[in-house]
Structure I
Amino acid sequence: MKLGFFASHGGSNMQAIINACKSGKLNAAPSLLISNNLNSEALKRAKRENIPSIHLNSKTHSNPEELDTEILNNLKKHKIDIIILAGYMRKIGPKVLEAYEGRILNIHPSLLPKFGGKGMYGMRVHEAVLAAGEKETGATVHLVNEEYDEGPVLLQSKVPILETDTAEDIAKRVLAEEHKLFVETLIAISKSEIILP
């Protein structure tokens, strides 16, 4: 199972998956990173791990259709089976969406469908959860479609909210849960316990 990662910033979820592959816990091969941010930590991680990586964004390709084509060409070149969105802050283009329908996975830092959708990312999610007075939150791995955070849910994990929690406290606990949940989901896919469409 060849994994292609899309990341914009830190890439800590990508690293958790790479570590699971290296330890033998996950039977998969991290095979490509595409980042839209030339200064992302994710690109540095990929370099350290000897994973092929490429920087592609609206500056490298001003025409959105050409950018979409270039991303797809790279995925095909590296024979990617599954795309992992590890904190990728761009919408996926129609060609990649069609070619990889049912094989693009994203992780969201809440229990979808709660606190999802356009503009709901990062600390915004945790602040909204706190403001709503929720007793629990968590992480959701879901398939990606044309709409933000609306693809079918594959796996969720709950995280309790404590009375003393700040949004930063919640963010830390949810991120630790994300690292485990993404790996668990991929293991389930590799063992055919989760069947992708």
Structure II
Amino acid sequence: MKPHYLKSGLLFLYFLILVVSCIHPIYPREMYLQHSATIIAGAFLIYVTVKNNLSNKAFVLIFVFMVLHIIGARWIYSYTPYDSWIKSLTGFSINDCFGWERNQYDRFLHLIFGFLLLIPASEIYHKWLGVPARRSDHIAFLFILAGSLFYEVFEWFLTLVLSPEQADSYNGQQGDFWDAQKDMALAMLGALVMIAIRRMKRK
């Protein structure tokens, strides 16, 4: 069997980043809860690496999204210091520019969820399940919508079993009553943008 150096290298880097991110956790309970998704995704990436049944492009897109998730989990999203990072590198404050008062990292990840995972989902439906190529993007779009919806339902369920403080820290609503709806809308927008880009490339 031909070795898959790119996937194997990224898989090693994935778990290395995960381990490093867990050193001296700032919010241990919430971070480890966030990493339940990280472990599931890691198992999926191991499977894909062994079977080599996804393209390198799809693998890289999943890898990038999950690394961004690991970063968010480190600071439980609500406290990810993205504005400080950008300001230290460029002297520019994105929060000041747009007048943002809440931490927007979670919103960014919902947008990126739809944008980056549309292609891997489409490829899975086409290659693994035999969905015709012309329809796989549409089915993947529905998968993005359903995935976003089920995640928001999962967050709601956590509010029933966790303490109010833990639930708020995990969910990252930051006082926004319409947080779930905005998150789902951003995931949909990200997927629509990727579909539009793919259609333009095919012309």
Structure III
Amino acid sequence: MVKLTKIYTRGGDKGETSLGDGARVKKYDLRVAAYGTLDEANSVIGLARLHTAKDAETDAMLMRIQHDLFDLGADLCTPLAADEKPGQALRVIQAQVDRLEREIDAMNAKLGALTSFILPGGTAAAANLHLARTVVRRAEREITELAEHEAINPVSLVYANRLSDHLFVLARHVNAHEAWGAGGDVMWVPGANR
């Protein structure tokens, strides 16, 4: 369990931070960048939740995702040891990916087929979900780069990929329901301003 009694430690005052295994790295390290971007995504989801409180199911999905993002950050914060035993470090697992996929399928089954790309927007909730999706895509690129240099839990990359899909479908789901005050997705019209 995490216990924080003091918020500042001065340990990072020279541009370094500690990983989950105690190793010290630069704050711009690929691993730190990846889990830092996940923290940013989590904050944007927190903004989206300001607009989803009226829908308990959607809000619960987002709260589960916020917890998963902390799991994923902890996973990436702790380098994968060659001799690591199951349960030794907190790792994202396939069941978390499977849950995202079930939720995507359930929401997508109620949506019409796309005939164009979607402009981020619609309701305030959907706009924030689109922003969260793009931040997760950035994290996914950073995790991919990290994986080229260091061993990582392969499920962490799968989770990030699936999460961006989930947030896209959830934004569409929110925009499709009149209860949210939405008139549907805002579609891209190619060449509309030429």
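We did not get these values from a lab; they are worked out from the coordinates using the rules stated. Fair warning: this is a prediction, and the values are worked out from it, not measured in the lab.
Odds and ends about this structure:
- Test item: Rg/Rh (Cα atoms, Kirkwood Rh) calculated as 1.02, pick one of I, II, III: III
- Structure from which -11500 was derived, helix-only ellipticity at 222 nm (-39500 (n - 2.57) for each DSSP H run of 4 or more, over all residues; to 500), options I, II, III: I
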